[in-house]
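Novice: Listed below are the structures to be examined.
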Structure I
Amino acid sequence: MNVSRDIIPQSVVQRVKSPYPAIQDAAYDKMLRTRFTAVLDDPSAAVAPLLSVDRSRALLGATNNLKGLGRILTLQDLLADYKVRLTI
């Protein structure tokens, strides 16, 4: 039973649900790409041993993969904050 069917527009009720909010701000997109580029340009970045620079630069060109960039940057922040050094 949908008790709110008369209140909420059908376009909202029937839209595809996502467990993560979609951020639709061009400034956020640019910030992610700028930070990710800085990480790729820094060979001493904490996450650098885990990344393929060529594949990562290709990821930068993908307009629909901001979650991937965000996850890598979150890992970079975690490793840097806790001063983790990876040797692979």
Structure II
Amino acid sequence: MTDYKRIKTFDEVTEREHGKIGIESRNKYEENAQLFIVSEMLEETQSSKEECCDELSMAEKEAIDKGLEDADKGNVTPHEEVRKRYSKWL
């Protein structure tokens, strides 16, 4: 059984459980920890995105879908052209 009485930091626990930085088991632990953090961030982003979409009206959702379809087909107007058209209001 591991003695944790003298351990004062999370880094010391990690080193005790997974070894020093640079050894294979520690590298694997660090890699898995980073993958977990990234997956949690992606899950939170997706959840926020879904919540945001829930607040949109049907007309707004249809307009977004139409815009995405146009972009996929290449039916877009370059930014520079839009700025020229609307420059007097900018």
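Novice: Suppose helix-only ellipticity at 222 nm (-39500 (n - 2.57) for each DSSP H run of 4 or more, over all residues; to 500) works out to -15500; of I, II, which structure was it derived from?
Specialist: Only structure I yields this read-out.
Novice: Determine which structure produced the value 1.18 for Rg/Rh (Cα atoms, Kirkwood Rh), calculated from the coordinates; the candidates are I, II.
Specialist: Going label by label, the one that fits is I.
FYI, it's all coordinate maths here, none of it is from the lab. These figures come from a predicted structure and were not determined experimentally.
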